[in-house]
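A.B. asks: Okay, got some structures for you below.
We did not get these values from a lab; they are worked out from the coordinates using the rules stated. Keep in mind that this is a model prediction, so the values were computed, not measured. Cβ atoms are built from the backbone, for glycine too; each structure is taken alone.
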Structure P
Amino acid sequence: MKIKKVITCGCSFSDSTPDGNGQFNTWPFQLERELSSLGYNLNYTHRGLPSQGQELIQKKTTLAITEALQEYTPEEIAVIIMWSGTERKSFYVDNPDLIKHITSEWNKSKAYWHLQFADLKNQASNKIQLTEPGSNYFYNNGEGWYICAFGRDNNKLTDGYFYANDSNIAAVHISIENIIFLQNLCKVKSIRLFQQFYKSYSFNDIEEKKDHQIVKYLFNELDHDSIVSKEGMHNFLIRNGGDRYVTAPQPGMGRYGTHPNQLGHLFYVENKLIPRLNELGFFND
């Protein structure tokens, strides 16, 4: 196999930060273990972070690609992405007054978004905990990327932006724009790209709007052959085992949870990701 370097990115399904128990159980790490068990000794860069959308996934992956090219040839690099929700939006913020305002709103609403105002390597120079000790909710008290979402965040920055976008067409446009940017970058650099979706609606939202003027010219450039699955990981696991792989976080919250459990991540890697990577030529010499 020519590939020596693997770059992954995504949202919480692709989280590269440890959970509350210090464990790394998401599919990028399950993939590492599985490939290692098959005898492949590869180098990895994981940049997934909970709640981030297509903008940050693209930017973090692009940075990782430019750095990898300083050490590896293009044919030695593979990029494996799991795209997030179309409703998610990011802004770069370095105004300390705005950061103070946003964090004060979080303390009122308790609507936290994990690590906020971090850089493109998920680093935070002045990390402050938002909730009780032991939680995984922090923000960097300095400049960095603010992750928010259509229909959820309310503050001086988001109120005007989200008010201007009554439908989700702007969100779909941002999603497909960043997908095509990364796809074309990989093509220009001759780097293999493998694309997935965390939930099925991520692709469905784009496909449903594919005839809109600000989506069509981008959608027409989509390389369907690079897609591992248009069915989201969450939907795949529910269809193939349900609550065994996607457990409800606590009683009364429905049958299925929002996130796959450790067994679900492993099942997906073994039964969907690795077989499709094989079909798409990941293991080719």
Structure Q
Amino acid sequence: MIHPHQLRIVAATLAATALVTAAGCTNTRPGDPPSTPPANKYGDGGHISSALTPPGFFGPAPWVQPSNINSSNCIDPVDTSVGPTGLTVTAVDTWDETGNGAVGTVYVQDTISPTPLYGAMPIFDPTFSPPDLKVLPGNLVDVQEGVYEEYVGPSDFGGCNRFCECETLPQLAGALKFDFDGTVPEPVTIGPNDLGTYANARPYMGMLVTVKGVTIQANGSPSDGRYTAKVDLVGSFVGSTWDIDDELWDVPHLMPLSAGQTFVSVTGIVTYFGTVNLAPRSAADFKTAEDAADAGDGGP
């Protein structure tokens, strides 16, 4: 025989269970359709890193011709309609280094891959949905009505008909739609020689990286409206180079660079415009030996 006190306990337990069940549902009214979360919260519109994890569209550039200095009769891929989803914003260009309105580029990379080689890209002059949307680093976004292109460069670039040797800049265009707040991913760690050639740098283009063991080759100086400082490379890469520049932050005034200066590491976005560049975002992206010692980090 069940004691009345036990019946009260059973009734209370059933009532509590019903409340928990109701609280866990988003639609509990009769006649409402069931609410289920999306199978992939990052979206199913494909991703940038097609070379490693299809579907997607970005990979090596077999059209590059090192012997074709003037870029005559290059064969480039056609523009492609794309809609990548679940991209993390790593940087937003708000620094007008040229004084001519050179701002607005949004840098994004795949969120789904732990090492997203060929998984990042700039979005040049994006539009926004809604139009007043302001994206920030760490936001996850989708690209709507997107276009992937390999920009060939301006005519008469450094004596070439476009970027020399048929090199191209991979980039996206389209409208950005906000998904949800996330976090900026940890930079991918590489060495100076990883950016020493176009082919070596292409897997990291548009990506947030930390370059270990950086030595400045020559004093930083203005170049085509931008400040750049060349970086020393080693071994078989001597003679090749890449630049640290001020695309995203006021490097010349807040972190002037001089020949022989060394850093345990420099972090930034890998960019390209006829040469491979690294664009730091703030002073915190430059780590000296003293910084490493203060942090108890032995460096590279």
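A.B. asks: I have 142 for volume of the Cα convex hull per residue in Å³, calculated from one of the structures P, Q. Which structure is it?
C.D. replies: P
A.B. asks: In addition: Taking relative contact order in percent (Cα under 8 Å, 6 or more apart) from the coordinates of each of P, Q, which one would give 15?
C.D. replies: Label of the originating structure: Q.
A.B. asks: Where does the value 0.65 come from, among P, Q, when FRET efficiency 1/(1 + (r/R0)^6) of positions 53 and 173 (r between Cβ atoms, R0 = 25 Å, to 0.05) is the thing being computed?
C.D. replies: Answer by label: Q.
A.B. asks: With helix-only ellipticity at 222 nm (-39500 (n - 2.57) for each DSSP H run of 4 or more, over all residues; to 500) derived from the coordinates and found to be -10500, which of P, Q does the value describe? Kindly include the intermediate steps, with their values, before the conclusion.
C.D. replies: On the way: P: -10500; Q: -3000.
Value -10500 for helix-only ellipticity at 222 nm (-39500 (n - 2.57) for each DSSP H run of 4 or more, over all residues; to 500) corresponds to P out of P, Q.
A.B. asks: As an exercise: Kirkwood radius over Cα pairs in Å, for residues 93-204 alone, calculated from one structure in P, Q, equals 16.3. Which structure is it?
C.D. replies: Of the structures listed, the value fits P.
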